[in-house]
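Read through the structures below before going on.
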Structure P
Amino acid sequence: MFECITRFFKINKASNNIEENNPMKKFLIVGLGNIGEKYENTRHNIGFKILDHLAKKESLTFETQKLGDITTYKAKGRTFILLKPNTYMNLSGKAILYWLTKEKIPLENLLVITDDLNLPFGSIRVKTKGSDGGHNGLKDTQDKLNTSKYNRFRFGISDAFSKGRQVDYVLGEWSEEEHNKLEERLNKSIELIKSFGLAGINNTMNSFNGK
């Protein structure tokens, strides 16, 4: 009887290990941004802000590891590795490639979160491929991964800036009106991330694009 119980627990433990190490059950969620206090509340750092919001909601703590700050969120048998690269925006791809390789995560399980000037504030657009759109973080990601076919979650920051003021706008802080609406948009973004891992990219696009 004792041997049967022991054997059962060994089998169950082995099954759990297989489940945890299954690459199809692991997802790399990358929020793009720049490190440093002066960038913390800027529009360009929305990727960091979304992951920070998720971490706060789920009582997670980021730890500084190689090329970024990392934490892990688990839900319904899925493991979400949340990454905030500390390479600065222009070298984001270096951190993404490193953690994809280290954790043996397939490319289709990568989701990169970034700001987008071409979308109205708070608008959401999820795509499975596309150009970098002039975004340096996406440009480096495409270069390091050697493909433009990876999932990206674009968060609209609008283009409400005058000619020649794009850099100031992108690296500027949220307006009072934007800040007041941001909480709801951050909550929606968290729902999207969970949907990506639990429901798949196609269902996520159908449920969240334009919402």
Structure Q
Amino acid sequence: MKITTKTEALNIIETSYLASLSSLLWVALYYLPVGGALLRLILPLPMILLHLRRGTKIALEGLLVQFLLLFIIMGPVRGTLFLFPYGILAFWLGWCWFKEKSWRISLFIGVIIGTVGFFLRVIALSTLVGDNLWILITRASYGLIENFIGLFNLPFAPSILSIQLGAVLLIVFQEIVYVLTVHIVAYSLFPRFKLTIPDPPRILISLVDLNH
């Protein structure tokens, strides 16, 4: 392919570097025993940055490059897991901010993407390790409900349905915190790259100001 303009060269260079950076973060998140929370937080940022700088078409190319890199390095299952939810979430947030959509839309759909991605990861990892990892999640939910009942001395025992519902609510709450934190970090960080994202809703302004 012949490169004829500076823009085409920058598209190729930025796509390569940011896709490689995001892939490196995913490999580190998967294999390093420390720093998982920080790596999860910054993992979507390179692809979001590419989307805001170069547009939707280049962002899709970057996502494809990252997928191919991880597919080769980590194999078909582990390499594909980054899509659920981090790759898809990064593309969605980048698209929303590129189109200047409100935080309400990006947060709501982002939480749905994160929740669905969590369940897909549980299914895939359960297949890999040969064990049902959902049991671990329901145990955590049972422990939390049991502690709540003991704290308030409530006269009933948790049912299977309440334990399963508690597990789902824990996952949704985790994704709300995660996606909201990515919003706040991006809102604070991206102006340094001369990029902006839409302002947060009024109800979240105080939280964002505290972060500043």
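Throughout, read-outs are computed from the coordinates displayed, never taken from laboratory work. Here the structure is a predicted model, which is why all the values come from computation and not from measurement. Cβ atoms are built from the backbone, for glycine too; each structure is taken alone.
Looking just at mean count of other Cβ atoms within 10 Å over residues 148-155, which of the labels P, Q belongs to the structure with the highest value?
P
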**Asked** In terms of volume of the Cα convex hull per residue in Å³, which of structures P, Q is highest?
**Response** Q
**Prompt:** Who wins on relative contact order in percent (Cα under 8 Å, 6 or more apart) among P, Q, i.e. which is largest?
**Reply:** P
**Prompt:** So distance in nm of label points 7 Å out along Cα→Cβ at positions 52 and 164, computed for just one structure, reads 3.2; which one of P, Q is that?
**Reply:** P
**Prompt:** Cα Rg over 2.2 N^0.38 Å, for residues 116-155 alone computed as 1.57: which structure among P, Q?
**Reply:** Q
**Prompt:** Which of P, Q yields -25500 for helix-only ellipticity at 222 nm (-39500 (n - 2.57) for each DSSP H run of 4 or more, over all residues; to 500), as computed?
**Reply:** Q
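A value of 0.95 was computed for FRET efficiency 1/(1 + (r/R0)^6) of positions 68 and 132 (r between Cβ atoms, R0 = 35 Å, to 0.05); which of P, Q is the source structure?
Computing FRET efficiency 1/(1 + (r/R0)^6) of positions 68 and 132 (r between Cβ atoms, R0 = 35 Å, to 0.05) on every structure in P, Q gives 0.95 only for P.
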